[in-house]
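See the structures that follow.
What follows is calculated from the coordinates using simple rules that are stated; it is not laboratory data. Note that the structure is a prediction, hence the values are computed from the model and not measured. Cβ atoms are built from the backbone, for glycine too; each structure is taken alone.
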Structure 1
Amino acid sequence: MTTLSHPRYLPRRSLPHPRVRARVARGVLAAALRRVPVRVLLPDGSTLGRPVDALPPDAPTLEVVRPTALFQRLASHPKLGIGESYTAGDWQPAPGTDLAEALLPFAERLTTAVPPGLLRFRRLVDRRIPVDQRNSPQGARRNIHAHYDLSNELFAAFLDETMSYSSALFDERHPFAGQSLAEAQLRKVRSVLDLAGVGRDTRVLEIGTGWGTLAIEAARRGARVTTITLSEEQAGLAAERIAAAGFADAVDVRLADYREVEGSFDAVVSVEMIEAVGEEYWPAYFTAIDRLLAPGGTVALQAILMEHDRYLATRTSYGWIQKHVFPGGLIPSLDAIDATTRSLTALRVTGLTRFGAHYAETLRRWREAFTASSGHLDRLGFGEEFRRTWEFYLAYCQAGFAAGYLDVAQLRLQRAQARATTSEEAGP
């Protein structure tokens, strides 16, 4: 006896044929390009999106090298396909067009490029973040290892001599392009230390060692520093650099998770580490900081931020950066940080300085140095596929900060003062 619940009567949920999906992907991309002032040339000389004469002559121009492969990748993984297609060589900036400049118009229209009628299908293409990218104590070590332990030589190839892998802080009284990146990085470090009130005999906890520059500068002020990292490569080189600077006795470099630290510190500093914590573990991160902060102490964070509505729209969605560059990463909003600290700790944001344009310039410098080091990177074993992935990563982020879609800020957090009790509230 058959019933309507029998499998043969259930609606088929199989996806359309790949060729059909590819045609749909081409149509969606063409619709987006009608809203974005970028010229896209196909191999036959035709354009996708706007006609040639509908754009100014100096509009950024992209060349599609393998259209079939591009549209198939977009059809299979809409959020991952553009970046993966660049890595594969399916498209490229035309001669005279800079990759970041070509991505900038898309970043400026990230919420409006896709026609509203198509946005309702977003849930059909969004993929949830894989379980194995969770930042549990074991997962955090695995995720950090996947990025920061690639090679110290890799990072040295494009960072300045301070080995700072976070936004620099340029002097806004002068054009950024003419300033030293190393000096701008030291300005950033000093700003963080000033924000946290670090001076002689200050007990400092740094969450996220990097390659030791902040710890060195804190020790130079006379502070006693405990700095923690999960990266073995970073820990080793940071310890060498700290010793070479003469501060081995003032700085304790530990391979440790923030959840494992014990003690009491007058200042807790963390530069662009919260992005690697993951939303699920923000409560653990901030409660650990609250637990470790001595009475009257100050927290200074440098954090990449996005607007709260964008954070809500992307917080559970698996993106290209998470898959190929920063597993387990998630950029918070200021509202999300505020909500977490208010609900679980006595910490409150008492100071905020935004400087997103400085990150765009920092990334421009890194990408320029990275590209110039291609031969050296090849000798280190980082081949063309890796280099194209990282070129796209650096250009993609540069465009995001230049457009204002992404921001970076230094935040000061302090404990809320207990409200004074009046005589009426105190009772007899």
Structure 2
Amino acid sequence: MIKRSFFTLTKPRLLYDLVEPDPKEPESIPIPSDLTLVLDEPIDSTRQALIKEGDSVEKGEKLRLYNQSTDYTISPVTGTISAIDTYLDDFGNTSTCLVIKNSQSQTTDTNSMTYDLKDDIASADEYFRTLPGAPPLKILASNTVKINTIIITCADMDLLSTTHQYITLKFWDKIKEGAKILKKLTRIPKLCITVPENLNIPGESDLIQVFKTSMEYPSNLPAMILKNHLSMILPAGKTPEDMGVSFISAEAVVSLATAYKTKSAGFEKILTIIGKQGTKYRAKATIGTPLHKIFNAFSIHINDQDRIVIGGPMKGFATYTHNHPVQPDMDTVIIQDRDIIPEVSDTPCVNCGKCIRICPANVPVNILVRYLEADQYEEAADKYDLESCIECGLCAYVCTAKIPLYQYIKLGKYELFKLRALETANDE
């Protein structure tokens, strides 16, 4: 719950929403005629591809671009590859999108390919990276990353969303089952779970240590959970994985439990949809479904210049097409009417100090942004704590000058990473 309008700039008191006590079942979205899957690998015209337009695929079939490819996706339907094209993310990184034309007779209950699974994390990583909830199996299976703690997140990380809480209430037994599977596959000794302090879960488990998290934002972000519940301070430039901690969503754990029971992949993603008037809807859609199919199911009309935000209001990003597909890690979609989209500005910082006072990481944001505006990324990191930012978005939320501080910081971190990667390549 946001205690004031998301579109104004008075002093904030930001609280997470609590799922309704007896939530309704999600609206089930029919499988569309075309689904779009994203592969995190660019097309290389100099290599012989394993797949091409016109190829037939089966539901559950693993799809890779090349023989040496480590990234893959799983077809959610039986059909035909009708298009293979380039996909660009917010920062211009190149991936590949596959459009699968669905056989119209299929339903969500249509049988999927089964896999020969073994009781180890490498076997899970081979088939289940793209399950709903996007389990971090690649990290858990890595030989170079040492994980000693897994934290299952039943608390939603951004405002307005209740996806994780809904799954927790409806599938608590599945979460416990999935936790046992995770422990067996990874042999990681410590398993924890985050649950909002006001959410009454059906019953706890001796297998899992439960962390009751505050309803005040940003207490559910990984850096805050590490600090408040594990007494670990995330160092600048480090990730939780660097400290031996891996986060996995409640939905991913449920998906993993179901996948090991059926020996096949699942494809139905649960989402929180927030309409233009703030009305909340809950949907269940096949991965790859264009968003406009979901909007149509709830009679949400998208006008030119309306904004579609993937994620919550604090950490989400805008997409400029209603054809954007449902992705395994997509929990929330917000539609903002073009007439009430909050303005951003190139007005200089007025040194009001609000961003400094609200920052949970004590970053001097007012000075940092000057270096980011001047593309001085290394100086921003070395002198003004760019890498200490936990990316909560609170600074942008309170900014008097309406500077898109969060976006500057995200871009700054990305450009800094590129600079360091280039320096490393030049030194080799």
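Miscellaneous remarks
- Structure (1, 2) behind the derived value -7500 of helix-only ellipticity at 222 nm (-39500 (n - 2.57) for each DSSP H run of 4 or more, over all residues; to 500): 2
- Label whose coordinates, when P(r) over Cα pairs in 10 Å bins from 0, in percent is calculated, return 4, 20, 30, 29, 14, 2, 0 (choices 1, 2): 2
- Structure (1, 2) behind the derived value 0.90 of FRET efficiency 1/(1 + (r/R0)^6) of positions 324 and 356 (r between Cβ atoms, R0 = 35 Å, to 0.05): 1
- If distance in nm of label points 7 Å out along Cα→Cβ at positions 100 and 388 is computed and equals 2.1, the structure in 1, 2: 1
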